[in-house]
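Take a look at the structures below.
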Structure 1
Amino acid sequence: MSLTKMALALVLAVTLAGCNKGSTAGAVGAEDMSIGDPNSKIVVAEYASVGCPICARWYEEVYPAFKAKYIDTKKVNFVSKEMLVGGGVEITVASSGFLMARCAGKDKYFAVIDALYKNQQQAFQAPRETLVNIARSVGMSDSQFEACINDEKALQALNDRVEKHNKEGVDSTPTFVINGKKMEPGYHSLEEIDAAIKAAGG
């Protein structure tokens, strides 16, 4: 399946996923990737897409300081909630990017996510070339990359995760949920997140 066909296949899944709303936002599932202290009393879940420009801006401007303050010091369990928003190249980059991050393995997942955000604009201009270069940077061969992004079972699992996250009551990115309390969707400064973590008992 080509990157373009994959994007088209995902559009229907994402559209259908936006129907049912629940109240389980931020709950950590076995399928979620996380970094930090899994036993921390503070869980910061971020619903985001590597094809979302606002998410990329947050990763560039806020995430490094957030990581140093909360993740590296084991004060929070930071959970990635994969989402697919937008259309066209945004979904193509996001779907292939998330599949690649999973294929790279749990220990390299967030390194791939970081690389995807840092190279997002380049990926929008040259999706395949950019994604292949990122895959190579984490030790994947070109054939492994091809097998990864064309794995239909993995694609279905991604669709299932996105649908589950939509059912948790989230339909825009980025959305931060701290100990089950959802912040207003959108970009948040470190100070705003500090306040939310403090309110949650952190």
Structure 2
Amino acid sequence: MRPLTRRLLTAVALTASLGALTACGPKGTKITADDMTMGNANAKVVVVEYASVACPHCAKWNEEVFPSFKAKYIDTGKVNYVAREALTGEPRLANAGAMLARCAGKDKYFQVTDAIYAAQMRIFQTGDIRGELLTIAQAAGMSEDQFNACLTDENAAKSADRLDKQMKADKIEGTPTFIVNGKKVGGEAGGEVTLAQLDAAIAEASK
């Protein structure tokens, strides 16, 4: 049994019920201390994305749409973008990736999630979750000891429990799911949305 697999047995048990989620709507846009954000904290429009680093749909959106969305809305201060993790896709990667990004710190959180998305297909092909995540952690300035300390049984259980509760509270059915000022974009089940769909939702929310 690989070390990472052993550390995440508890997390897998907690997330087993979420395994059927596909498309690999919440109650509002209240931002909490747990949220990772980009952009203007005082913006009139808040865009929340629920995503999983183990979700191929999320990886595709991150590669194909997010750069344009970021340039148009985040970098210009027009929106406050809030990233929230979800337990969809391969549960060990979803939870371990979320933990690793947080352990790297807020200043490197998005660097780590981007790197996991980029490595996602390779991880699926090789099955080497620990090895790929360790490489990403080291690139973000973490030592192997820090990496191992991050991905402990206790942290895995706490992380899975937090994400499970958040998804249930906000009725997240799949990823990615986008919410603009409390309103879901693209349907209840989530899924990739186009920049045009976000343009329309943001324009409406800006009125």
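Where a number appears in this text, it was derived from the coordinates with a stated rule and is not lab data. Just so you know, these numbers come straight off a predicted model, no measurement behind them. Cβ atoms are built from the backbone, for glycine too; each structure is taken alone.
Each of 1, 2 could give distance in nm of label points 7 Å out along Cα→Cβ at positions 145 and 185, but the derived value 4.4 comes from 2.
Among candidates 1, 2, the computation of distance in nm of label points 7 Å out along Cα→Cβ at positions 57 and 89 that gave 1.3 used structure 2. Have a look at 1, 2 and say which one yields 16.0, 48 for Rg and Dmax of the Cα atoms in Å, as calculated. Clearly, the read-out refers to 1.
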